[in-house]
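Structures incoming, each one as structure tokens.
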Structure P
Amino acid sequence: MPNLCIIPARGGSKRIPRKNIKDFLGKPIIAYSIEVALKSGLFDEVMVSTDDAEIAEIALQYGAKVPFVRSKENADDFATLSDVIEEVKIHYSDSFIYFDRICCILATVPFVTSDLLTETLQKMVEEQLDSVRPIIKFSYPPQRGVKLADNKISFVYPEFSETRSQDLEPIYHDSGMFYWMDYKKGLTGLNKGAIIISEKFAQDIDSVEDWEIAEFKYKNFK
């Protein structure tokens, strides 16, 4: 069945300027997402959705397609991932091109592998899920989190203040790496699944410190 890979990469990153094409151990970080998508052999088309000419040029250099320029409405700080995906779908449907599934791979995720993409797709197909994503277990139970007010701490959930960590239900968070989804339902489908991965092989990059940690992990674990 035909699959589309969408790599969203707007130009207006504020916390890390030019984040999506910043050098990550020798090449623009977006190159990792493009290369793994192409290498996986899972996609009939690998495209980058961007509003930025330089990002588009780099995407083309590494083998992705950039069939249109993302609209201003979907390139600001308030546009959601679903907004970006829907704009891509409209572009293709205007040309009478349709797919069965979409995998949205973020532009700053050098840890993604072909095997992980394949494993996640297989889970989606075998379990007939609307969408699947990699998730990571919180290293410390959020139920025992504390908050700081007037220079004093208190438990966010006092009912768990005496509960042993090992007795608490595990809680996971989105790895922020990629999302497989049914083409029609997108991320709105209720039948959602997940693949659990180690935090060694993922890193959310929102600050310069995050970037340095990601490079350390990549060099030492990847």
Structure Q
Amino acid sequence: MKIQLHLHVQGDPIDNIKYTPKQAIDKASKLNYKVISFTCHDKLIYNKNLADYANSKGILLIPGIEKTIQKKHVLIINASKNSEKIKSFEDLRLYKKNNPECFVIAAHPFHPSSTSLMFKLIKHIDLFDAIEHSYFYSTLINPNILSKLVSKIYKKPVIATSDIHYLDGFDYGYAKLNEKTKLETQHIFDNLRKQNFVNESKKFSSIDLFKLLYKLNKATK
């Protein structure tokens, strides 16, 4: 069962995404994904119409958001509208207490960006259910090594994603659950927490990474 938990769509307040949510669902269907989450910056893009459309394609659409918290990016999966109001890590702590059904992922924590958590991940490790394994790495440049180290120390699952900004990037990185996994949000989260899944991640050369950066900049202009 293929799952993609980091996906930007049209309507994102920061990134100029060209494709619509329904086009993203159509692409996910063609690639045999069963679970996806739209995770736009600081805005929850989810409604019954989109959920029903995904369901008609055999896909579970889980509401999500990539929230900027004290200038750092955090993925909240199975998020509610109130997640848009989170500003600080204390806000996130209170939100998790009031919304225990959510699943919080540290987004690209050690990648060279001002929005990456870096060692704030360790400071607030109790708030995170998982750590993202970013598709953006090569054999020479791989910040995911630190993510895996933190994962091992604190026993947190590392989940591969594609941080999608253009549709042909869907399969750069994703997690794969057992086909017998129930298509239910909490059952999926339980299996992720227990690390009952495997990551699939495309291998890129360092030159490929520069090409991907160019493609990303072109796609979001």
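Just so it is clear, none of the values below were taken in a lab; they were calculated from the coordinates. If you're wondering where the values come from, they're calculated on a predicted model, not measured in any experiment. Cβ atoms are built from the backbone, for glycine too; each structure is taken alone.
Listed values, structure above:
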| quantity | calculated |
| --- | --- |
| Test item: mean projected area of the Cα convex hull in nm² calculated as 11.0, pick one of P, Q | Q |
| Ranking P, Q by distance in nm of label points 7 Å out along Cα→Cβ at positions 71 and 119, the structure that comes out highest | P |
| Structure responsible for 3.2, with distance in nm of label points 7 Å out along Cα→Cβ at positions 7 and 87 calculated and labels P, Q on offer | Q |
| Value 1.4, calculated as distance in nm of label points 7 Å out along Cα→Cβ at positions 103 and 151, assigned to which of P, Q | Q |
| Relative contact order in percent (Cα under 8 Å, 6 or more apart) - structure with the largest value, from P, Q | P |
| Per distance in nm of label points 7 Å out along Cα→Cβ at positions 15 and 191, the highest-valued of structures P, Q | P |
